[in-house]
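Okay, got some structures for you below.
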Structure P
Amino acid sequence: MTWSEAEYVEYLQSERRAYAWVMQRYGNRTPENAWAEALDWYPYEPADAPFRGLVFHDESWHWAMLAIHGDRYTVDHPELAAPPAEYRALG
């Protein structure tokens, strides 16, 4: 995917916010811990990094659910297979 630096940073911040929201809401993390986990999962990658932004191939909902419930979250918690409207509204 080709994006400008500004577009990359904006998308990175958006995914971090959404990941942290899920970790607070469904993972019972404090805001501080949720944000720290989001920063760990979504580190800034320089423009020349190979595979920059590969983590974006799945949305933050999926990555957070994996962290909270594991690989079988869609089987063990089918109600969490798709994010709720509240998550989608984070935009």
Structure Q
Amino acid sequence: MIRLRRLLLDILKPHHPNVIEFSKVLAEKGNYKIRLSVLEMDEKTETLQVEIEGSDIDYEEIRATISEMGASLHSIDAVEVSNEAEATE
């Protein structure tokens, strides 16, 4: 089974929600570890680099959640996947 373990995303978001709330909402979507850096800020928006780590990340749910918070996903900058064979007895 192929599992998505890590994503590095470039995201543009409005100032609200703030980066702490934004990170918490993403983390709540799974058992995810979030690292977020603000790369740029202007009057209305923030450009973020968001790293998500987990045992099996649900990309579609993450993408939808980003959109629901008024942000847009600009690019996927890095991906880590693993292939775990299912145990047979």
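No value in this document is a laboratory result; all are computed from the given coordinates. If you're wondering where the values come from, they're calculated on a predicted model, not measured in any experiment. Cβ atoms are built from the backbone, for glycine too; each structure is taken alone.
Worth a mention:
- Parent structure of the calculated result -6500, given that helix-only ellipticity at 222 nm (-39500 (n - 2.57) for each DSSP H run of 4 or more, over all residues; to 500) is the read-out and P, Q the choices: Q
- Taking distance in nm of label points 7 Å out along Cα→Cβ at positions 41 and 65 as the criterion, the highest value among P, Q goes to Q.
- When relative contact order in percent (Cα under 8 Å, 6 or more apart) is computed across structures P, Q, the figure 48 traces back to Q.
- Origin of the value -0.97, -1.25, where log10 I(q)/I(0) by the Debye sum over Cα atoms at q = 0.20, 0.24 Å⁻¹ was derived from one of P, Q: P
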